[in-house]
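The next part holds the structures, each set out as structure tokens.
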Structure 1
Amino acid sequence: MISDSLLHALRSARHVVVFTGAGVSAESGIPTFRDSLTGLWERFDAASLATPDAFRRDPALVWGWYEWRRMKVLQAQPNPAHRAIAELARHVPRLTLVTQNVDDLHERAGNTDVIHLHGSLHRPRCLRCGREPDEPLAMPAEPDAGRRLEPPRCMHCAGQLRPGVVWFGEHLPGEALDRAFAAAQACDLLLSVGTSGVVYPAAQVPELAWEAGAVVVHVNPQGQAGRREREYNLAGPAGEQLPALLAQAFGRG
């Protein structure tokens with residue numbers, strides 16, 4: 001049962017921030033970095049492929065893996081959690097969506113102006129000039145082959161394209177991080193959904209909201225230990241908890 005005080009806080013909020021992590025996408029079948037790779041990629045460690053050094057050593061290997069990941073995303077569909085967040089935006093005066101995920105499931109569910117802290121699989125950029133392609137990338141020809149693929153070339157300078165994600169050892173995009181921090185410090189209520197809250201600096205987002213006086217709600221299958229004032233825990237899958245929260249707060253999910 002969701003507490004009356006949380007329902008009141010959500011109904012009266014003027015600015016809600018939703019902060020999502022890998023757990024939300026996992027409910028659509030997208031593997032997280034904690035999951036073992038499968039198929040022809042099972043002999044690799046995901047963390048060892050997601051680095052600038054790995055791309056410099058073997059760009060075709062890394063690009064092929066990211067194209068495999070992109071295809072997995074394109075095959076997936078938004079789940080009830082993604083759709084509930086889009087629905088919530090229609091019930092509150094202002095909603096800011098901040099995600100650590102590199103897929104486009106939030107957008108496909110109807111969310112707009114999503115702040116991607118870790119970049120996007122769908123927005124590669126040139127290593128040389130930094131520009132993004134003028135046209136979207138074509139669908140990978142053999143999505144499950146696990147094969148090496150030479151990265152495309154930039155149409156502007158002929159430089160090599162790289163995946164548009166933040167790799168281990170790289171800084172988060174400054175503009176996205178600034179927008180996320182500013183929203184957290186200005187909101188009335190923050191929903192932290194499907195994230196462990198241990199990867200910094202992104203993990204500062206819920207902390208900044210709480211320190212600024214906002215209500216903070218954690219939605220995770222395992223729940224969160226140590227509840228503080230103005231902090232709530234909804235233990236369970238996001239695809240169940242978020243629709244239930246909306247149904248009780250606004251009479252629909």
Structure 2
Amino acid sequence: MEIQLVRHATLRVTYANRTLLVDPMLSRAGELAATPNTPNQRPNPLVELPVPAESVIAGIDAVLVTHIHRDHFDQAAADLLPKEIPVFCQPQDRERLTECGFLNVTPVADEIVWEGIRLGRTGGRHGTGDIGEKMGPVSGFVLRAEGEPCLYLAGDTIWCEEVERAAADHRPEVAVVFAGAAQFVTGGPITMTAEDVVCLAGACPSARIVVAHMEAWNHCLLSRSELRAHLRERELDGRVLVPEDGEVMRFDKTLP
């Protein structure tokens with residue numbers, strides 16, 4: 001398995017000889033307005049893609065959208081992606097993606113099989129209280145295939161009962177979490193904090209953890225350097241990876 005962090009939550013995942021593009025956000029730096037009611041009002045994204053958008057989508061076999069907030073699926077992605085490509089999503093987002101012109105949208109209610117890959121959906125919480133409710137439904141996904149490590153894409157979620165259950169049920173060998181401790185002027189974080197990442201690492205004691213969703217959107221306040229320092233204090237820096245944009249990571253199946 002190969003995972004490339006493109007930028008923010010956008011990943012290229014090569015798995016069982018298929019390449020999935022996860023949460024494509026392909027706008028140029030500063031092209032989108034800042035998220036309202038957040039501690040700074042810098043236009044988004046904060047940084048450019050590490051390679052041209054056309055290179056990001058080149059050679060992909062399918063698209064996986066955890067949810068359709070604009071930092072996970074933007075108009076640039078809707079314009080650039082071929083409309084016939086398979087798109088997998090949570091059931092609540094099927095209509096919106098179909099309205100964007102995509103012809104092969106498959107909602108994942110529980111689990112499907114595509115090209116030999118079992119793709120299951122997991123739950124999460126995009127914040128707490130009223131803010132969590134207003135953020136709407138979000139999903140994670142678990143990928144399994146012969147000869148590949150079990151991959152858990154947690155999605156936009158804080159550490160919560162649903163994530164803890166997914167870790168216990170699926171026992172992933174690799175987990176990708178969306179961190180950045182994103183938040184508004186009021187209320188708590190809506191994506192994982194440094195301590196949330198530690199909690200997930202504790203729940204998946206044999207897994208390698210990859211942390212994305214960092215330093216590219218205006219309300220993500222946790223920096224890579226701060227997270228790395230926290231992980232060193234907890235002696236997790238060898239197992240939890242905090243890649244730079246464009247970085248490629250390879251993982252093999254753990255032998256029984």
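Taking Kirkwood radius over Cα pairs in Å as the quantity of interest, name the structure among 1, 2 where it is greatest.
1
So if we calculate distance in nm of label points 7 Å out along Cα→Cβ at positions 70 and 94 for every structure here (1, 2), which label has the highest result?
1
For which of the structures 1, 2 does the calculation of relative contact order in percent (Cα under 8 Å, 6 or more apart) return 26?
Attributed to the structure labelled 1.
Comparing 1, 2, where is distance in nm of label points 7 Å out along Cα→Cβ at positions 86 and 102 highest?
Structure 1 gives the largest value of distance in nm of label points 7 Å out along Cα→Cβ at positions 86 and 102 among 1, 2.
Work out which structure the value -5500 belongs to, where helix-only ellipticity at 222 nm (-39500 (n - 2.57) for each DSSP H run of 4 or more, over all residues; to 500) was derived from one of 1, 2.
This value belongs to structure 2.
Tell me which of 1, 2 gives 13.9 when you compute Kirkwood radius over Cα pairs in Å, for residues 158-229 alone.
For Kirkwood radius over Cα pairs in Å, for residues 158-229 alone, the value 13.9 is produced by structure 1.
Which of the displayed structures (1, 2) returns the greatest value of distance in nm of label points 7 Å out along Cα→Cβ at positions 110 and 126 on calculation?
1
No value in this document is a laboratory result; all are computed from the given coordinates. Keep in mind that this is a model prediction, so the values were computed, not measured. Cβ atoms are built from the backbone, for glycine too; each structure is taken alone.
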